[in-house]
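What follows draws every value from the coordinates through simple rules; no lab data is involved. Just so you know, these numbers come straight off a predicted model, no measurement behind them. Cβ atoms are built from the backbone, for glycine too; each structure is taken alone.
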Structure P
Amino acid sequence: MDNVKEIQDKLIAQVALSDTPREILKSSELKQLYGAITSLPVEERGNYGKSINQLKRALELAITSKELDLENAAVETIDVTAPWDKNTGRLNLLPAEQGTRHPLTTEIENIIDIFTRMGFEAFESRQIDNDENMFGALNFPENHPARDGYDTFRTEEGFIPPAHTSTMQNRILKAGKAKLEAGGQIAAVSYGRVFRNEDLDATHEHTFYQYEGVFVSKDATLGQMIGALRSFFEIYYGQKLKTKTQPAYFPFVEPGLEFAIERPVALGGKPGDWLEMLGCGMIHPNVLKSAGIDPVIYRGFAWGGGVERLVMLKHGIEDIRHFESGKLQFLRKFL
């Protein structure tokens, strides 16, 4: 414990002197502290883990404070009444700065690249849709309580800003029906922005992104689905991962599962620290029927998950609201 406190004091002192304080989170000393967890007796791991988490929180606070100081120090005042060229000349500014890619744009392209290399076609999801594609074709009966669980927005005309990318599933199945009948298979991913009437906090947003996969053939199995998802997560995070599934209810799959990964030590985790990453399962026969596909002959699996959850774990982001905040202090970390 003394060693943890000593390293905390050392790293916070480095933050105070650094022009790039967030880089200190990549310190080898910090990684060694996390790596030491598994070498401790089981009865000591809890207190040791808590002390490391307290260290990281203290370090994050120091980094945020330092970044704010650096940003404030870089601000130069301008005379808003003066002609533009007077200010640009004095501050060495251009009339327009070159923009950068939002981290979600970069990560969505990475996700799509992984799945397309696995043989999936990619489709961007719609941002306005109807009740049939949002619920009816996905085996949500009229007045079913599961419809209320999505806290769905609706326009005055009755259209829906989709609450999940599953709104694309019926279209993908109908478009791929001819491939099935020709002896092929349907393999597609959809991605895009979704909207829910949520109370905002560090883990909930009203606007976020999802990715969704659909696979249909004559012999699709849960084993194939689990293997594909494990491969995706290991490629995305660049390391071997432990995974598990547990039963869950979704109207459009049967059986339904939640797919979880054990958070690796390299990403701040500890043994037994499981994270549920997405929902998945075998496509319900009623969903296949809605697309005109015979569930006696064909079967498939599907999954859907949040992009922000992937990215937050990958980059150690503590608050989902940063993505939609427009704060340059956050966005500049991804230059």
Structure Q
Amino acid sequence: MKFKIMRRIIYMGTPGFATEPLRALFDAGYDIAAVITAPDKPSGRGLQVNVSDVKKCALELGLNILQPTSLKEPGFLNQLKSLKADLFIVVAFRMLPKEVWSIPSLGCFNLHASLLPQYRGAAPINHSLINGETITGVTTFFIDSKIDTGDILFQESCVIEEKDNAGTLHDKLMNIGAKLVVKTANAIFEKSLSSVPQSDTDEPLKTAPKLSRETGKISWKKSNIDIHNQVRGLSPYPAAYTEMICGDKIIQIKIFETEIVTNSSSGPHGSIIKESKHSFIVSCGQGYLRILDLQPAGKRRMKASEFLAGIREPENCSMK
């Protein structure tokens, strides 16, 4: 549906998660005065210039693109004001200074991939899986001077299924979030909603800090359930990892998919049992975990059967 009266907005985002909400706003007929995204960055051996997913989407849609290096630079702030947008919408972007979010007359709202106030922070999708949650969702809220603490506009829940990993859950929440962004923008322009302060909860608040290398390091002292959830929460990227010790050889391995073995007993944590030429399990602090999909350093991603074909006597190796 196209609006008879143009509703002028500015959109801010960078990664793939922010592309579907942008498309949804475009399809809904919003007048997108500009799309603000991260500057292009050279990377790799050839220093090839990489552009953000949001920039690629904006180029495809023929939208005006701004890529400031500083959000407080006076020239950029003046440019924002000159575009005369009524509402700013933010999805997966950096923290905005007050000089930016205070510009539009109707405010500035953000889409966050959790049911706030739970999982405030940079990586809510990953941490909800790592912690073994069965329900998550998306929230739109007005931006204020703190991170992910503003008044809530709308929320929508999403069931986390047993087979979900960070990749599949990302896509589910992206699509739910795209619809919620349009719903929120419509309600703001129609002045048909009331924001609600983020309430205190009796449950401890769980946070979602930025992922670090330590987040991905597997400790085989943990239970098979905890390690399984860690693998899910980091697959397909950046992936949980471990070291396989075979004599004096150390192989670093990324693990993408596992399966909990329903056996209450376990051997020394990290010990490997070859079940057949197709599969093997690893002993955890509690129970066993079957490794299904992995990637040894310097090689491509592969199934367990292919990995076993290149390892002699894996039972004499161990995971560290």
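So here's what we get for this one:
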read-out	value
Among P, Q, structure where distance in nm of label points 7 Å out along Cα→Cβ at positions 158 and 214 as derived comes to 2.9	Q
Among P, Q, structure where FRET efficiency 1/(1 + (r/R0)^6) of positions 142 and 246 (r between Cβ atoms, R0 = 25 Å, to 0.05) as derived comes to 0.00	Q
Structures P, Q, by percent of Cα pairs over 28 Å apart: label with the highest value	P
Which entry (P, Q) yields the derived value 16 for relative contact order in percent (Cα under 8 Å, 6 or more apart)	P
Structures P, Q, by distance in nm of label points 7 Å out along Cα→Cβ at positions 230 and 286: label with the highest value	P
Test item: Kirkwood radius over Cα pairs in Å, for residues 22-165 alone calculated as 22.4, pick one of P, Q	P
Answer label among P, Q for the case where helix-only ellipticity at 222 nm (-39500 (n - 2.57) for each DSSP H run of 4 or more, over all residues; to 500), calculated from the coordinates, equals -7500	Q
Top of P, Q by distance in nm of label points 7 Å out along Cα→Cβ at positions 102 and 206, largest first	Q
